[in-house]
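See the structures that follow.
Bear in mind these aren't lab numbers, they're just calculated from the coordinates by the rules spelled out. All values derive from a computational prediction rather than experimental measurement.
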Structure P
Amino acid sequence: MPSGFLNKFESLILMRIKSFCTRFGIFVLLLIPYFVSAQSRDKSGYYKDIFMDSGVKLYDRKHLIAADSLGADLEVFLATKNDRNDTLMQHRCFAGWEQDRNGALLYPDGSPRFRLLYVNGGLAGSHGRSLGEEGRERIREFVSAGGSYLGTCAGAFMASAGYYNDDNIYSKNNNYLAIWPGRVRDTYLQDKYFTMYMDQECPLLKYDDFGGDRKVEGIYHLNGPHAALQPQDSVPEGTLPLLRVDYDTIPPIGPSIDNAVLCWAYKANEKAGTVILMSSHPEDIATGERLHLMESFLQYGMDGNGVPSVKGELIPGEERKMDKDTEDNDPLYTKIGDRQYHHFTVEIPKRTRKVVITLEGYDGSDNFDLSLAAREGDFAFHHAALATNMEPGCKKRLQIERPAPGKLYISVFCETTVTSGFGENGFEYSGRTDVLNGVPYRIKVEVR
């Protein structure tokens, strides 16, 4: 389950706790805000859960029903006029500008700032062209660094490398992303409703049983693609079919696509995010299995983020400076972004009496809130840390007595973030916008 919101099991626990409080006293109420904050306070190193692209030549969708039903945090880029100003604002959003030089999707070090990017339907080639090569490259970087991608219809087309035309000739599209480096075919079917089914091993069944028959009926389709899984040697390794169309459930209305794969997933490696391509449109449905299907896409994608990475091993007695900018192309020493974790390790020898970790900001950049945490043997996220210092400000000290020998993980977390509102083009930032280009700091560990 993606951190940042409660799953159904956790929600049930909270309901039981509240019922218990009502019957037996108020002291248990103290558990509820703590329990929620342990799950949602730090987002496990992401600013928010989902960024939705409703940009130039895409559906101008402002809300995502499945995100609301999951309780997931959502931000949107919105193009309503598809004019020059929309294109300019879209370029700022994805490619970056002075206030946010790495773009909204990425932290200063190139790590994903959101768990998942959702790209709407519309005109794939036109939208890809409007992003420009710099905007397209930012999305590729987002996925390769661990952010997941979900595209429906045009969003699925755009994620591919290109398509086969009517004469079975492959055409590469330079305005596409190729984050799934395979090829698609157009279904040439418009304004239809499909029944789709899943194999027994489909990972979406982890999130819902879909009535026990592994089928979802009435999924709207508007000219979306299906995966070209032949010839076999053109299918990228790691491609996983998720949904096939049950074409026998509808009258013959065009080329046969019975059992064709209309939804599939791909993950290039453990550090990359999961790419989910869906030919049709379950995203506007507010109830039933089609809603559960869209929820499952989001959950599967956010569960499929890349594994966290370590910035480096701290050498006892040596100060490490994290003060590089995005343009320096040195992510192991780059500043930290809003609600981001930086992870480090240090080797603890046997018979160590104590470890002292210190954190300091820089003059002129010491009015940010950075927290410090440590954990033995695994990443030191707040909710699982052995020790934390979450006091306001940059300057921190953390002391651990008689630590276990072996690898000690240390994390720095940036509590400071922007204030997000909704304007003409969707999200608008105010407040601490100076955090967007990163906060420099120095960290040092002493082993005694």
Structure Q
Amino acid sequence: MLALWGFCIIFTLLALIMTKRASVIIALVAVPIIFGTLAGFGPKLGAFAFAGIKSVAPVGVMLTFAILYFGVMNDTGMFDPAIKNIIRYGGGDPVKVAVGTAVITMLAHMDGSGASTFLIAVPAMLPIYNKLGMDKKVLTCIVALSAGTMNMLPWGGPTLRAASSLHLNMSELFNPVIPAQLAGLAAVVFFSYWLGRKERARLGVSQIEDVVVVSAEDEKADPLKRPKLVWFNILLTIGAIVALVQGKFIPLPVVFMVALVIALIVNYPDVKLQQERIVAQGKSAIFMIAIIFAAGIFTGILKQTGMIKAMASALVSFVPKTLGGHLPFLTAITSMPSSLLFDPDSYYFGILPVLSTAAEAMGVAKIEVARAAILGQMTTGFPVSPLTASTFLLIGLASVDLGDHQKFTIPFAFGVTLVMTIVAVVTGAFRL
């Protein structure tokens, strides 16, 4: 019964968000509370929700000040030289911009951190998309696909969890899926090219050129620009990102607090102007921090009530014994959608051991199930999942609605997983 309540919460949430019957914040808070009360957890829901809020608090703080910081950097014109060079190279061509977005994101995700990747890729590319009039859903989709596929790296969270959960040798786990990952990255580039072609057709060449010219003229008259401080701002941003990735010298939530203070003091010494910049960027920051804490309530209730574990057991019990030999393949094709149901810890430390045990009982090596899982579960699936804070960082930086992002991106994410699954089967990473 507990699993049923969990599935009711998940599917109701997704239905409300994707059909826009309720705002994200209302759905994330109201749905688990209503069903949690119906399930008999009413008196404990407050404590469960608070536990979830505490778990996302550091990410919420980092997100708030990151949005403020990059908003100020955009005001100063820090991205203008890069924007002009990319537009000059691409000739205002959405195809080159889209493919460039994929490549930049893949390189940025070499560290395996979704948060730092989004903080690098989105602020750098968003002004270009705005100038060319490109759909911002295309930006979040390409960034999501690129970061998600790169998240399969051995030092990425899902692969590390899979190896530690089943006590597997990392090279034996990861090396056989390298061809599949390369195929997935190629698919991402193809989808990026295709999306760029669609944007090129939608906008038209003459319209793109007009947007670039008008934007360039507007920049000259903008009193907030600080062209003489571009290199200082670039070095400050690089230092903040390095500190974020290293995580050794400054706690992650504090990085952009410090960076924002320095940026405001140097670029806008006047106190009144500092306050105006904070207020100007504060609207989007406040909205996103509200979503982060609402997501904390959602995940807190699901975890603390035990619904996630119950859902895991229920799903495994539905697999017929006659399909046991096909368990790796079934795991692969369901891995991306499962990111909408389970956070990475619950899946890799809860569901995967159960799946691997069932597979071994049916004569299938557990390592094959693990390889199948990392093709989608919190890899291609993590940047669309409401269970990960990074998803809200991505859409927050780009100012894209969660439901719109999910409807636009999920088919492509599932497509990338299918490509990797086919290649994995063909190359013998796991059986069909």
Structure R
Amino acid sequence: MSRDIVIAGAGAAGMMAAITAARAGASVLLLEPNEKVGRKLYITGKGRCNVTNHCTVEEALASTPRNGRFLYSAMSRFSPADTEKFFTGLGVPLKVERGNRVFPRSDRAADIVDVLFFELKRLRVELRRDRVTGLSRTPAETLDISTENSSVINGCKALILATGGLSYPATGSTGDGYRLAGKMGHTVVTPAPSLVPLESPDPCCARMRGLALKNVSLMVKNQKGKVVYQEQGELLFTHFGLSGPLILSASAHMRDFGRDSYTCVIDLKPALDEETLDARLVRELTQGANRDMANLMGSLAPRLLIPVLLERAGIPPEKKAHDVTRGERRRLLEQFKGFVVAVSGPRPVEEAIITSGGVKVSEVDPKTMMSKLVPGLFFAGEVLDVDAYTGGFNLQIAWATGHAAGESAADYIR
């Protein structure tokens, strides 16, 4: 049995590659080990699917800290605007939310998966539940592919590896593409978690687990005191450390835990400068002069945060407001404007939204996504050593590289 184009992985990149190649007239076989296509898409954007970001190509690349320049050609040919046109063209109304995040108007990730699935069916892409387990070149410069179900696909003209990374293994991301690429001579940059919660040795995190802070400012410093990330938004304290949108985005900048250390500094009141906040503290302390500090703080901080703030400021919770010294008030102000949490490392890669690392991009043609080492072998999506911040940018990478690989593979077999 032979096929013009075989695609391994029916996630975002794989389905886009299959649709693009089939629209170009190619005969396509799409292999997916899961019972359903797009497993990971169902859980993106908290089940709403943040399909892309409503921004320019330049802005999307600026939000891609890992090998963004490699994506210039693919992203230029299939931009965030093209992604929006693609899905509206398939009948999915979209909307733009905070941070230019684009979602289906229905807030249902299933709508995105469904239109991709039905477009695959309309284009007569053959979808088979299987996974690629082996790969070899033939004397005729084609590919022989073996699969988990013991079938062999001989004389394949083009194979697109869109198998994902290592994050969320329950969705089928088990590192298959890395092993296959390595077997064919490619360098695989060691996979690491990106967009991942962070572990902290600070016991205050477990004490405040479940506390979500909105509209706070996060600054991350390395061991030299250099600021590597700063943004405002939402974060969450957990039993192991920190999570939430701010933390996930910050983790993409914290790539050297083996050689560096990082500290999170949280401004709990970013809307108030120190002078204004100090005046607020003086007013609260004066108006509630006879109240215990633990009770007085209820108007200034969430319940779970109060005992930690007071402890760090060295103020006994039962102390009366009128007894608080200027030095204690100053220390409390410093905690509000610079709440420090040390970070020991990321959570396991299985808990990451995105895998950093993968097939080395210098060994892949950025225009076609074809291997520079193995003609007819293409890559798309998270299997490549590219990753971006939260906000729809990683899915945009999947759509753009999938489109480039599908289009180029169809041209290659002609």
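Where does the value 1.04 come from, among P, Q, R, when Rg/Rh (Cα atoms, Kirkwood Rh), for residues 54-125 alone is the thing being computed? Going through each structure in turn, the value belongs to Q. Between structures P, Q, R, the calculation of relative contact order in percent (Cα under 8 Å, 6 or more apart) yields its largest number for Q. Quick one: helix-only ellipticity at 222 nm (-39500 (n - 2.57) for each DSSP H run of 4 or more, over all residues; to 500) came out at -25000 when computed from one of P, Q, R, so which one is it? The read-out was computed on structure Q.
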